[in-house]
Structure I
Amino acid sequence: MRIDRFLSNLPRFNRQQVRLLLAERRIQVDGQPVNDPRHDVREFSRVECDGQLLQAGKPARYFMLHKPPGCVSATVDPQHATVLDLLDEPDKGDLHIAGRLDFNTTGLLLLTNDGQWSRRLTQPQTKLPKVYYVETEQEIGPDYAATFSAGLYFAFEDLTTQPADLQVLGPKSARLSIIEGRYHQVKRMFGHFNNKVTRLHRERMGPLALDEQLAPGQYRPLTEAEIRQI
């Protein structure tokens with residue numbers, strides 16, 4: 001929300017007072033004086049007027065989890081364990097998942113309470129690659145890479161997938177990089193060749209790679225450098 005709108009929504013200030021406070025640089029956001037009425041105020045921002053607290057804000061939280069198989073990428077599920085059950089954190093119900101994984105898909109999962117950050121990570125417009133290690137039931141043919149690069153038509157959504165990069169590692173294994181996250185996209189792409197995916201593991205989302213020190217089910221907070229990369 002813009003700072004001028006945030007202040008005008010408070011019962012203590014009218015619009016004229018807001019303009020004056022900003023012009024006189026009497027408003028601080030996260031300790032810095034602000035005079036631009038368009039300055040962005042988020043739920044994590046600490047906002048003060050002449051040293052008087054208007055919004056305390058709350059800490060933004062970011063976690064990397066090595067998702068194990070047999071676990072639901074959801075905050076609540078009546079039948080199965082969820083990824084939130086793996087976290088020993090206060091107020092973990094405030095967290096949401098940035099890029100879900102299927103029930104038996106493993107690998108990198110990111111959880112945060114920062115909606116803007118997770119949207120930057122997952123929106124197709126940002127074109128951040130999602131990299132998966134894939135094993136298949138049948139051998140991966142020489143025509144897969146060109147087909148994936150050209151895009152596949154998904155009739156259910158009436159769309160053609162964005163170009164994807166396939167690196168064949170072995171007769172039945174490959175590394176696939178996509179910039180979307182359509183429903184069961186990787187499995188459906190290989191399904192185009194009637195080739196069942198038997199193992200799917202996400203290694204990377206954009207610049208963030210799964211920490212090799214994390215065993216399945218383990219997690220850690222992201223570093224400041226990792227957070228700033230998105």
Structure II
Amino acid sequence: MAYQELKRACYEANLELNALGLVIYTFGNVSAVDRDRGVFAIKPSGVDYDALRPEDIVIVDFDNQIVEGNLRPSSDTKTHAWLYRNWEEIGGIAHTHATYSVAWAQAQMDIPIMGTTHADHLTEDVPCAAPMRDELIQGNYEHNTGIQITDCFAERGLDYREVPMVLLGNHGPFTWGDSATKAVYHSRVLEEVARMAYLARQINPAAPRLKEALIRKHYERKHGRNAYYGQ
């Protein structure tokens with residue numbers, strides 16, 4: 001198969017999403033892009049993870065046209081396509097309905113940066129985009145979900161390379177990275193950060209955000225020019 005390697009990468013990332021407990025039934029998907037050929041691989045719609053095979057993975061182009069595959073691609077395909085088209089350094093995208101991430105999305109709240117685990121990965125609160133406007137809901141919904149994400153980042157002046165995750169109000173999380181594997185990694189980090197922030201606010205509703213000096217220290221020691229930290 002012309003896209004065997006790309007399908008395998010997508011398949012393995014989807015299995016990892018399931019193995020990490022970030023999805024139930026068919027509630028989630030991962031895609032992997034091939035920039036040189038202008039296509040991406042994505043999980044087929046409605047296929048249980050336990051039954052998923054590498055050959056089931058669907059290849060589509062950035063215009064949402066099926067290039068290879070006999071199954072219907074994920075219903076979120078148009079969202080992935082929009083992000084790949086507009087954010088050129090993304091190599092993979094993941095979407096889940098993981099419990100704590102979704103809880104913050106349903107509360108329509110950013111996840112505040114409260115601890116060093118969060119700061120090891122980004123220096124901002126995890127943004128929660130406003131619920132989709134009615135006219136977008138009634139239009140090309142999945143395509144417009146991508147617009148909802150990029151508009152949120154533009155409005156807040158955020159860089160998708162530095163903030164590889166977002167919540168959609170009343171919906172759930174999308175994450176991305178330079179590969180499908182990294183997108184899944186960010187999904188797991190997001191869910192843990194969401195859980196930690198939730199528990200911290202249960203213990204102390206007035207718990208403050210992490211102070212700026214600690215945010216910078218933890219982010220720079222892992223991602224800065226003289227980074228030295230890794231686990």
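Readers should treat all values here as calculations from the given coordinates under stated rules, not as data from a laboratory. Everything quoted here is computed from the prediction, not taken from an experiment. Cβ atoms are built from the backbone, for glycine too; each structure is taken alone.
What to note about this one:
- Each of I, II could give distance in nm of label points 7 Å out along Cα→Cβ at positions 53 and 69, but the derived value 1.6 comes from II.
- If mean count of other Cβ atoms within 10 Å over residues 117-124 is computed and equals 20.2, the structure in I, II: II
- Mean count of other Cβ atoms within 10 Å over residues 29-36 derived as 22.5 - corresponding label from I, II: II
- Distance in nm of label points 7 Å out along Cα→Cβ at positions 157 and 181 - highest-scoring structure of I, II: II
- When FRET efficiency 1/(1 + (r/R0)^6) of positions 13 and 93 (r between Cβ atoms, R0 = 30 Å, to 0.05) is calculated for each of structures I, II, structure II gives the greatest result.
- Test item: distance in nm of label points 7 Å out along Cα→Cβ at positions 85 and 149 calculated as 1.4, pick one of I, II: II
- Value -12500, calculated as helix-only ellipticity at 222 nm (-39500 (n - 2.57) for each DSSP H run of 4 or more, over all residues; to 500), assigned to which of I, II: II
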